[in-house]
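No lab work stands behind these numbers, since they all come straight from the coordinates. Quick caveat, the model's predicted, so the values are computed rather than measured. Cβ atoms are built from the backbone, for glycine too; each structure is taken alone.
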Structure I
């Protein structure tokens with residue numbers, strides 16, 4: 001389950017039979033992990049998903065991802081929460097070239113995502129939703145293990161590395177949001193007795209500006225991975241970290 005950091009937009013071929021809007025890759029970490037462990041995979045990852053889309057039906061009518069969990073389910077992996085708080089969305093909007101960045105709707109959206117009061121509200125709701133997801137998975141599949149999978153590191157650790165079209169102040173905001181996502185996810189996993197996979201910590205030296213990146217910098221062409229998202233090496237690394245954690 002999860003959003004684009006689990007679905008893998010732009011990485012290899014689209015998963016057969018998957019909705020085009022899901023941008024689900026056949027080489028995302030759920031597919032790699034299932035292949036390594038010899039598991040039958042039900043992949044419901046969907047680019048743009050929030051934790052609300054995991055809990056209930058999407059606005060476009062697509063079922064909530066939790067509907068895929070049955071009594072026979074033995075393992076669930078999930079990376080989600082970034083869209084709840086506007087993490088990558090603000091990075092993307094802030095990196096757009098002129099005249100795209102000058103469009104009124106883009107400027108309004110970017111400004112709204114930066115509102116500290118709304119960010120606090122979104123994090124509070126995210127924490128609650130993660131706990132609900134854990135409880136619902138346990139209810140539907142009592143013998144199942146749920147792994148909360150953290151986000152790969154996108155941004156360099158401090159402001160000494162230039163981030164190209166991404167303004168320094170937005171990069172600093174992004175680092176703070178990324179740390180909070182890790183903290184909220186780790187705490188939810190601990191409180192609910194789930195596995196936490198510390199992907200952010202393990203990928204700190206593989207940010208998008210590093211010598212061996214596991215995520216991508218901003219670019220308008222999504223070939224090889226979407227901007228500010230995992231690349232193929234990153235997906236393989238996440239699959240390996242989950243296998244180790246299990």
Structure II
């Protein structure tokens with residue numbers, strides 16, 4: 001069944017791909033044959049990652065733009081399709097976090113988190129759909145969070161945005177599914193990325209995560225990449241509107 005997971009000939013755009021989960025997803029898609037366009041705001045950082053993938057024999061290019069800039073995002077999709085004549089896979093991964101008690105949240109804080117974690121994803125899905133619909137094929141994968149299933153304090157904007165991403169995934173799946181485009185989400189649990197280094201190094205918090213998670217550990221970024229490969233591949237052709245929790249079992253236990 002290996003061929004069912006092949007992405008040979010596919011063109012994929014992964015946002016927030018210069019590090020962490022985004023890069024792990026980009027690398028996994030490339031390992032399975034896709035030409036992957038890595039997105040981020042820093043072209044130099046992206047190019048270093050692209051060069052690293054190319055050195056391993058994978059196909060990758062940099063696509064530097066700010067996902068919160070509507071005009072830049074729309075122009076980027078147009079540039080991708082102008083060059084490659086298609087866009088088969090979109091992974092909406094770019095996101096930000098903001099942690100403060102509720103009474104310290106400002107309207108500007110909420111707007112910033114929602115703009116990055118929700119509005120940008122909607123816009124890119126819309127622009128990608130405009131390319132995918134005429135082709136009659138597409139895979140849109142949104143990165144949600146178990147935070148939209150099991151809430152934690154202080155990250156209210158993030159949880160609201162990720163909850164909306166799960167709902168948006170279902171609504172897009174309902175509309176685009178009949179036209180050959182599947183839309184799914186991945187809800188990661190605690191992942192050992194650069195952004196979580198401080199939490200991993202916090203002995204008390206690290207022990208809580210390992211104790212609370214049935215798998216007994218943090219996820220490796222590559223494990224989120226594997227889920228993305230599945231959802232992007234023919235193996236998941238009949239999976240649509242699903243939120244796949246990749247969390248070691250934390251969301252199904254008390």
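Quick one: FRET efficiency 1/(1 + (r/R0)^6) of positions 51 and 147 (r between Cβ atoms, R0 = 30 Å, to 0.05) came out at 1.00 when computed from one of I, II, so which one is it? Going label by label, the one that fits is I.
Work out mean count of other Cβ atoms within 10 Å over residues 67-74 for each of structures I, II, then name the structure with the largest result.
Values: I: 13.2; II: 16.1.
Top value of mean count of other Cβ atoms within 10 Å over residues 67-74 goes to structure II.
In this comparison of I, II, the computed figure 36, 9, 7 for semi-axes √(5λ) of the Cα gyration tensor in Å, for residues 139-178 alone is attributed to I. Each of the structures I, II was assessed by FRET efficiency 1/(1 + (r/R0)^6) of positions 75 and 187 (r between Cβ atoms, R0 = 30 Å, to 0.05); the largest value belongs to I.
Using the calculated result 113 for volume of the Cα convex hull per residue in Å³, for residues 115-170 alone, pick out the matching structure from I, II.
Values: I: 113; II: 63.
This value belongs to structure I.
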